[in-house]
Structure 1
Amino acid sequence: MPDGGTETVNLPDGSETACLTDAQIEDLAALGDQVEKHYGRPQDIEWAIEPGGRLWLTQARPITTLYPLPTDAPDSPDELRAYLNVNVAQGMFRPFTPMGLAAFRLLGSGVADLLHHPVADARQGPPILKEAGGRLFVDATAIIRSKIGRDIMPRMLDVMEARSSAIMRSLFDEPRLSVIHKSRRPVLSAVVRVGVRFGAPQQIGRAFARPAAAREYVRNLEKSLHEGVGQPSDAAGHLRAAEWILNNRTSRIIPSVMPTMAAGTLAYVLAGRLIPDADQDLRRAVLRAMPYNVTTEMDLSLWRLASDPHGRGGSRRAGGHLGG
């Protein structure tokens, strides 16, 4: 407008007329690329086109909503990598605390050692763990690029994190993430070795045949976490003991309890197969309402604690249970 201001031009419904010509779009893309190269990072820009068609840059600032990548993420767009958000899988959308990040790294190092892939520094964790924006990620590129990974991982995520499962499946058609590990044998062999070592067939059979015995087995595993560790006398000793438990004992208890967890997941799948037309949300609600569901018990304990924060009605006992 000659005197300044804003003019709105209404186009007819269904109009195929674009606001910019192809040439203007190309000029705008070139300008954005020039600004990014100048500042060394992506920029949020504002621009205008004068009546004569000349493109003007009016403002540029860093993109504040652009989520950071892990520090060692590749720069080349040809080397695409996929990262699975551990926070989301744990239902924790905020950043982990430094202690939480350290705990996951130690657990990951213990699991890597269990699989005969020891890491140089247990506190740093295995290379597959990445951090960005205070969140923890698993580099899932190798999983997506393997045949067995595509077979198993989405099904696991269907149960624990359905949104991530849908995103992972959408990456299967990406040429830069095509399958390069086609043999299932190495992974299956490793799984079978670990499963036999920790008695997976017996545990799964016990979970279905004698559920009470399976629960007692898991309780005994929980008690064994601290056995033989001793009582540290100072803060540094407590820290060393916690690190040792996370890196050495917990990483071995996890595969000990995984078969029992697998039996629960199998029961969930079987429930869907028995009544295939049942509403999935209703099926989840029914199974969540069954006795000994640890997630439901945790939610109820948190609810009691939140509804009676001053401990007048026994929520202290609930809080003590959560911390113990």
Structure 2
Amino acid sequence: MNLKRLKPTLFKLHRWLGIGLAPLFLLIALSGAVLAFKPILAQSASPGAETVSVTQVIDLLQRIDPLGRDVVALSIDATTNQVQVRSRDPQIEGQYDLTSGACACGDKASTSFNLFEFAEHLHKELLLGADILIQVASYLMLLLVISAPLLAWPRLRNSLMGWHRGVGWILLPILLMLPLTGVLMSLHLGKPELPRMSRPGTELTLAEALESARQSHQLDGLTGVRSFPGGRVMLSVAAQEATRLLVVTDHSITPIDPEKSLVKTLHEGTWAGPFSGVLNLVGAMALSLLILSGSFSWMRRRRRTSARRALAAA
């Protein structure tokens, strides 16, 4: 295939993908930059010895959501004995005290803002459950990064496009890694095989999952419970060495080690602690700068072209 003939098409594809999807790409990149701080700050947030009563958590779930249809996730703070509840029903959602049962819910909710949780939902589903749109954007962003080196050789010039090309070439491995691992995760490649529900189409409630898991597993240090695709439930348990994850179905409880998934650790920047977090932060910020610089350069050229046409007409 003749690259010279293909180059104009690649250039148009690169330009219009970058400009047309710039707002979406920016949201993904900037939210990813926020999430890159998690492994950076994780060193100073080692798990302590505090635990919560699993019985109290189950009782809370049965009281606020007896049918198990509304609550989708719990975030547990053992130091304060409080639980942050995420629910499909805004009147249930809020922060609960496990000791007193008091809640700041509905219109009176005064829950603290969790930046990492907000960034994660923005990064994965745009806060709208639009995970399919994020997956498509990952494919297009990967195509954008792959096509870039075929368009121009690196020439360090003190101009906007000179910096655009220079940053793109210098940080190409990191810029390629982020969307590539995102695409691989969407295809479930590099992840451990997880058990499925024995009865397709059924969903396990959070209370049922906790009741089942505590019969055979030590849940001291429970930090989170959330609904998992396929009707399953995932439990997060803080241990001294790392966080343990348990996937609960209607017939099994499967421990998984997130650190064994190379694709996941590369994408989340957890493979080398703060160092890998910094690399992901640099990559996410570089992607944001490339999107902004490319869009701004195109708008500036359009204004110049319009001005020349107006001058020629005059």
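All of the numbers you see were taken from the coordinates with simple rules; none came from a lab. All values reported here derive from a predicted model rather than from experimental measurement. Cβ atoms are built from the backbone, for glycine too; each structure is taken alone.
Remarks
- Source structure (of 1, 2) for P(r) over Cα pairs in 10 Å bins from 0, in percent, computed value 5, 22, 28, 21, 12, 8, 3, 1, 0: 2
- Distance in nm of label points 7 Å out along Cα→Cβ at positions 70 and 246 - highest-scoring structure of 1, 2: 2
- Computing P(r) over Cα pairs in 10 Å bins from 0, in percent, for residues 198-301 alone across structures 1, 2 gives 13, 30, 24, 17, 11, 5, 0 for structure 2.
- Entry that produces 24 once relative contact order in percent (Cα under 8 Å, 6 or more apart) is calculated, selected from 1, 2: 2
- Among 1, 2, structure where mean count of other Cβ atoms within 10 Å over residues 174-181 as derived comes to 11.9: 1
- Among 1, 2, structure where P(r) over Cα pairs in 10 Å bins from 0, in percent, for residues 158-221 alone as derived comes to 17, 24, 33, 21, 6: 1
- Across the set 1, 2, FRET efficiency 1/(1 + (r/R0)^6) of positions 238 and 270 (r between Cβ atoms, R0 = 30 Å, to 0.05) reaches its highest value in structure 2.
- Identity of the structure behind 2.1 (criterion: distance in nm of label points 7 Å out along Cα→Cβ at positions 38 and 278, calculated), options 1, 2: 2
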